[in-house]
Structure formats: C-alpha cells, structure tokens
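I've put the structures underneath this note.
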Structure 1
Amino acid sequence: MRPSIWRRVQVRSDVTLAKLHRIVQTAMGWYDSHLHQFIVGDTYYGVPSIDDLSEVEDERKKRLGQLLSKPQRRITYEYDFGDGWEHEILLEKILPPEPGVRYPRCIGGARACPPEDCGGTGGYENFLAAIRDPGHEEHEEMLEWIGGEFDPEEFDLDEFDIALRHIR
C-alpha cells in the first residue's frame with residue numbers, strides 16, 4: 001500500500017509463529033476471522049489441516065528465532081486469502097531483552113490499519129474514497145459500517161502497545 005502502513009514491534013526470539021500471528025492480528029486491529037499462513041522460502045507454516053492442498057508445517061512448533069536469525073531477513077505473513085493481505089515481516093536488528101520490559105511491545109508505526117473485511121488493498125482504496133466523498137453513493141453506508149468515522153492517518157502508539165500486553 002502507498003503510503004505504507006507499518007508497525008515496529010519488539011518480540012522475543014523464542015515466540016512461536018502461532019503467537020506471532022496473534023501479535024500481527026493485534027497490531028493490525030483485526031479479529032483473526034480468516035485463514036493465515038507464514039511463508040519462508042518454499043515452506044508454509046500454519047495450522048495443519050486434512051483439507052490442506054499442500055504440506056503445511058505446524059506454526060505452533062516453530063519459533064521465530066529459528067527462521068529469522070540475521071538482520072534484514074524477511075518472512076511473509078498472508079491473511080484472509082479472499083482479500084489477499086500480504087505482510088512483510090522484517091527482522092531489523094537483534095537486541096538483548098531489557099530487564100523489566102514485557103514483550104511484545106510496539107515502539108512505532110504509521111497510519112491506521114485497514115478495517116477487517118474491507119476487501120483487500122483495492123477494497124480499502126474504495127472504502128477510503130467513499131468515506132472522503134459525501135457525494136459518493138456508498139458514503140453513508142461505509143461510515144455506518146465503520147462506526148461513524150475513520151482517520152486513515154491515525155496511529156496511537158500507546159493504544160497498540162497496551163493491546164499487545166494482553167497477548168499471552
């Protein structure tokens with residue numbers, strides 16, 4: 001998306017991919033209503049199911065530090081396969097844990113995340129066009145759907161950091 005929407009979150013290297021999924025959901029303000037997967041090279045991680053069309057490694061058994069061990073390495077997180085959200089997770093640096101600090105914690109970000117079920121990047125752009133233009137045929141419907149108002153530039157660091165504290 002342009003401009004980009006991002007979050008900088010510090011996590012422990014021993015976090016499982018299952019927990020990282022919950023962290024990403026919280027950082028995005030989403031509700032875990034859809035399927036997801038992590039992709040590292042040719043390997044897919046998620047919650048294995050007998051319905052899987054290809055092999056999926058169990059995300060509950062893989063720790064982030066096993067996949068990202070050097071700065072600038074990346075993994076892909078896909079969410080809501082119908083809407084097609086694809087996130088790049090980048091390891092910026094490795095730091096020793098700070099005494100007394102609870103992880104995960106959000107230390108930066110920009111812009112509001114798209115609402116759940118808005119239809120992917122194209123749907124989000126249409127949503128923004130509708131709420132910005134009082135003459136748009138879907139203006140009232142979209143404002144009602146989102147709860148009255150939505151500021152795509154809003155980012156509240158404290159709000160996201162507090163939400164992350166509730167992840168176990």
Structure 2
Amino acid sequence: MMKSYRSTYEIGNFCRRLCNLTDTEIFGRHGKKPVLEECDNYSHMVEKLQRKMDELDLSKITTMAIICKSSAAAHKLYQSLDIIHKEKCYLMNKEDDNFHEGILITNSYLIKGLEFDHVIVPEVTESEYHTKRDRQILYISCTRALHELDIFYYENRSHLLDEAI
C-alpha cells in the first residue's frame with residue numbers, strides 16, 4: 001500500500017516532497033517534471049490556461065483537468081474564459097453523475113479517486129495555499145495527474161511549492 005503507481009516518477013516525487021512522505025515508494029515510469037508557471041496576475045493566468053487548452057492534442061491525451069481549490073474558484077475561472085474556450089471545456093460540479101473526457105474545470109473536492117492525463121492547478125499563491133489543510137488539498141489535486149502537471153501562480157507563490165521543488 002505504500003507504492004504509488006498512478007503518476008510518473010517525477011510527479012510522484014514532487015507530491016511526496018510536498019507532504020514530506022518519506023516512506024512512499026514511487027513506480028519507476030518516467031515523464032515530464034511538474035511545471036511551475038509564473039503569471040503576472042489573474043488575467044494573465046487565464047490567458048496562459050487558454051493557450052494550454054489550445055495546445056492540447058485530444059488524440060494523445062483524453063483528459064485534462066483544471067483543478068481549482070473551491071467550487072467558487074472553478075466557477076470564477078470558467079466565467080473568465082472567452083467564449084471559444086468555454087466551448088472547449090466542461091465545468092464539473094457536484095450534481096454531475098457522469099465523467100467527461102476532454103477538458104474539465106472542477107474543484108479539489110470532486111476529484112478524489114479520479115485521475116487525468118494532464119492536470120493544471122491554478123492560483124497556487126500564498127494567499128490561497130498556506131495552511132496544513134491547504135497542503136492536503138494541493139496534494140490531492142496534484143496526485144490526480146498521470147503524465148503532466150502544471151501549477152500556475154501569480155503574485156507570491158505558495159511556500160508549499162518551495163518545499164516541493
């Protein structure tokens with residue numbers, strides 16, 4: 001039970017350091033290192049997210065999740081997208097019974113037990129992620145990634161990231 005098979009070694013190692021889990025063994029499937037994306041502000045972050053959505057090749061990657069800390073943050077992010085990008089994704093909420101392929105915007109409370117080819121965690125700022133509970137939320141969000149993990153921040157990035165890199 002102490003061996004992680006879901007994520008690549010690089011993502012698993014990042015997540016292990018995020019929560020200081022020294023007794024977890026990570027499966028040796030290698031891939032890309034997690035990427036920390038610095039943005040100037042919230043609007044710039046939305047622009048970068050939209051570019052990531054444009055770059056996604058759904059013939060190679062069937063699921064991308066943009067995992068926000070809360071349902072309010074997920075709704076705000078979805079509303080901030082332009083019309084073209086709103087059409088490219090699905091805003092998942094607690095009433096959803098079905099899993100959707102493609103690009104999902106959701107929150108950390110709805111993704112337990114799920115896994116995605118590519119995960120983006122937006123707004124990993126010091127003001128959003130700074131408590132012990134926030135560390136757990138960030139860990140859950142990051143460990144949903146199978147192959148790629150991008151973390152977006154602006155202003156002051158969370159000190160939790162500094163501990164994980």
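Just so it is clear, none of the values below were taken in a lab; they were calculated from the coordinates. Quick caveat: nothing in here was measured; it's all calculated off a predicted structure. Cβ atoms are built from the backbone, for glycine too; each structure is taken alone.
Structure notes:
- At a computed 33 (relative contact order in percent (Cα under 8 Å, 6 or more apart)), which of 1, 2: 2
- Test item: Cα extents along the principal axes in Å calculated as 52, 43, 27, pick one of 1, 2: 1
- Which of 1, 2 yields 2.4 [distance in nm of label points 7 Å out along Cα→Cβ at positions 113 and 145, calculated]: 2
- Structure responsible for -8000, with helix-only ellipticity at 222 nm (-39500 (n - 2.57) for each DSSP H run of 4 or more, over all residues; to 500) calculated and labels 1, 2 on offer: 1
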